[in-house]
Structure 1
Amino acid sequence: MIKKQCKECPWKVKSGNNTTITTFAKKHNKRHNCHMTSPKSLWDLNDKCMCAGSRIKISEYKTKGTD
């Protein structure tokens, strides 16, 4: 499992592509893999390469109860 956000994490670095990833993840309450290690299987969740930022932010998002 990835324990620390990477330098290019979409939850940390704002860009057009990263905003698309984070918006989709929030909208569907969905975690994703790290886009640096598995770009082709971003949404096929794998515990070994799950994005640390996704794990943290989606958990926070779910606890707030926001849709």
Structure 2
Amino acid sequence: MRNATKLKSILRKSDIDISLSDDNIFTLVTIDKKTMKDETFTGKSFSEILTKAYSKICGKKSKR
């Protein structure tokens, strides 16, 4: 599944914040639109954090 499709699915259910640290670690924070519960995902690439968030939020494993 393409990253754009995963991102669109995540954004339907959550607001997000994406950042990159000085040591090149990506951080994606999601905030559920209904419950306002936040969750943080970290990884070495944008694709990695997007896949983690998609699997958790949408309840699906990504095919690679």
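For relative contact order in percent (Cα under 8 Å, 6 or more apart), the calculated result is 31, so let me know which of 1, 2 that is. Each step should come with its number before you reach the end.
Details: 1: 37; 2: 31.
Label of the originating structure: 2.
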Of the structures labelled 1, 2, one was used to calculate FRET efficiency 1/(1 + (r/R0)^6) of positions 4 and 36 (r between Cβ atoms, R0 = 25 Å, to 0.05), giving 0.45. Name it.
2
One of 1, 2 was used to compute mean count of other Cβ atoms within 10 Å over residues 28-35, and the result was 14.2. Which label is that?
2
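Laboratory data are not the source of any read-out in this text; all were calculated from the coordinates shown. Note that the structure is a prediction, hence the values are computed from the model and not measured. Cβ atoms are built from the backbone, for glycine too; each structure is taken alone.
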